[in-house]
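Next up: some structures, all given as structure tokens.
Since every read-out is calculated from the coordinates, none of them should be taken as a lab result. This structure is a prediction, so every number in the text was calculated from the model and none was measured. Cβ atoms are built from the backbone, for glycine too; each structure is taken alone.
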Structure I
Amino acid sequence: MRVAIYANPGSKSQSVKEKLEKKMRDRHFILDMENPEIVVTIGGDGTLLSAFHHYRKQLDQIRFVGVHTGHLGFYTDWRDDEIDDLVISLQSDNRQSVSYPLLDVWVTYKSRQPSHYLALNESTIKRTSSTMVTDVYVGGEKFERFRGDGLCISTPTGSTAYNKSVGGAVIHPDMDVLQLAEIGSINNRVFRTLASPMIIASNDWITLSLMESRERKEDLMLTVDSKSYYNRDIEQIRYKIAKERIRFAKYRHNHFWHRVQEAFIGEEDGN
């Protein structure tokens, strides 16, 4: 089996990486950063997010495994003190996996070629000053004219990330849907939006048509996961469920709602 080990630069993660590399060499795994079958990330959800973008053109050939060296993440199944168990599971691998949907982001501009991105968690569009105005289309039909700070479009796995902080719903990652959540919308007697998160089916898509003049569009900020793009002359953005999916090697079952409870609620005080 060809394995890549992708670790963040922290001293603890680098120490775990060295131990895992030695154990894998001893058991005759092939360490291959270029064309792996398995990518083991060591760090946290941010490290796995970085690895996803690094290997985004090889998603049909790769399964990911996450090892966390800090707090339990939503993408990291293994603790850093379980390396021996992980190696045993890899040795007995039968190619079992679970796959989750990704977000396809297609951006058109007035004065340059279109751009295409894949997001594991979410994409946002915001104004860095003043109010953003955009027409929102769902499945090709105009739904509303949004005025506010911005919009967040997320995947189910990204629903517990930035989406949740702006009031979006938490969605189980087995569902092939995308979600639109408003960021600081303006709602009064003149301007109205739904003012509620929208869950969009996999056969529909969301189109944002920016209404500002060219001069005002240049202070827009587009984000795709952790990457930010500033001062783009954006005309329109289309979001849909991507044909690509991310696959995780599954050697144990980690209940999603248990992770949500542990991450956001924690232990009850017994009262």
Structure II
Amino acid sequence: MNWDSLWQPRSSCDAQCLPEPGSVPRAGAVRVAARLVAATAVIACAVVTVPLVLPLSRTARGNVLRLLAGAVLAALGVRHTLRGRVPRRGALIVANHVSWLDVLVLLAHTPARLLAKREVRSWPVIGPLAAATGTVFVDRRRPRALPGTVAAVADALRAGDVVAVFPEGTTWCGRTGGHFRPAVFQAAVDAGAPVVPVALRFTLAAGSDTTVAAFLGEDTLLASLRRVVAVRGLHVVVQAHPALHPIPGASRRALARVAQSVVHGPIRGSWTRGGPMAPPTVQDLRAA
């Protein structure tokens, strides 16, 4: 892992991690055009709908946003499957980060608030959806703002919200990943909230892993979108693992290491055997 500053990791994955042209199955021209038309229609619907969602109850808002996120994914031709159970209340979801699609996939399965970089607010569709869910936006250029961000996440957890974060801090290709940064885990410790590790795996129709949806380096959102709508059989597997329950006085660093081992380690082997592997038992996460 490389670092642009004290708390801004920079992935070692770049455009070379993407599939070679012609190496992935492509959708036909008619289907690609249909996806673009459908996505445009859903985007227009989302732009109109999101402001109307804000006054609704948390449950109703979550239901509407899950429908919208699912509709965007369907329009783009992206299938997604949930394995395991995602929390509905009072938990911190921690997931690996591959693509801008990660946000939509998580929102399609759980009424989560997100922790996202400030730039996401200006992204089409994703930005409004994220804002409507009560996303906590963090300015990564201001390290002094980090304690306040952690406190805001802890407050959301205490209020019973589900908060989803990508503790790698940036996107990776999916075949490799980054270290889970521990800061946000302090929010779960402070709030006494469970941590639910979630692994996102991108595959093609034949079941093979693919990096085609990865959003890396100098890649633009438009270029990534073009790859997504052009590929045939893109599927995202969402593997939710049993919750980790930090004990009082737990170490955020130890909790981050355990969550990372669940997402990056056991899950990779478990896919090859067709079922989830039990995460490590957390006996004691006190600071060493």
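Consider the structures I, II: one of them gives 26, 17, 15 for semi-axes √(5λ) of the Cα gyration tensor in Å, for residues 109-228 alone as calculated from the coordinates. Say which.
On the way: I: 22, 18, 14; II: 26, 17, 15.
Going label by label, the one that fits is II.
Which of the displayed structures (I, II) returns the greatest value of mean projected area of the Cα convex hull in nm² on calculation?
Details: I: 17.3; II: 14.4.
Top value of mean projected area of the Cα convex hull in nm², among I, II, belongs to structure I.
Identify the structure, out of I, II, from whose coordinates helix-only ellipticity at 222 nm (-39500 (n - 2.57) for each DSSP H run of 4 or more, over all residues; to 500) was calculated to give -5500. Don't jump to the answer; show the numbers that get you there.
Values: I: -5500; II: -12000.
Of the structures listed, the value fits I.
By the measure FRET efficiency 1/(1 + (r/R0)^6) of positions 117 and 261 (r between Cβ atoms, R0 = 25 Å, to 0.05), tell me the structure among I, II with the highest figure.
Working: I: 0.20; II: 0.50.
When FRET efficiency 1/(1 + (r/R0)^6) of positions 117 and 261 (r between Cβ atoms, R0 = 25 Å, to 0.05) is computed for each of I, II, structure II gives the biggest number.
So relative contact order in percent (Cα under 8 Å, 6 or more apart), computed for just one structure, reads 24; which one of I, II is that? Working through the options, I get structure II.
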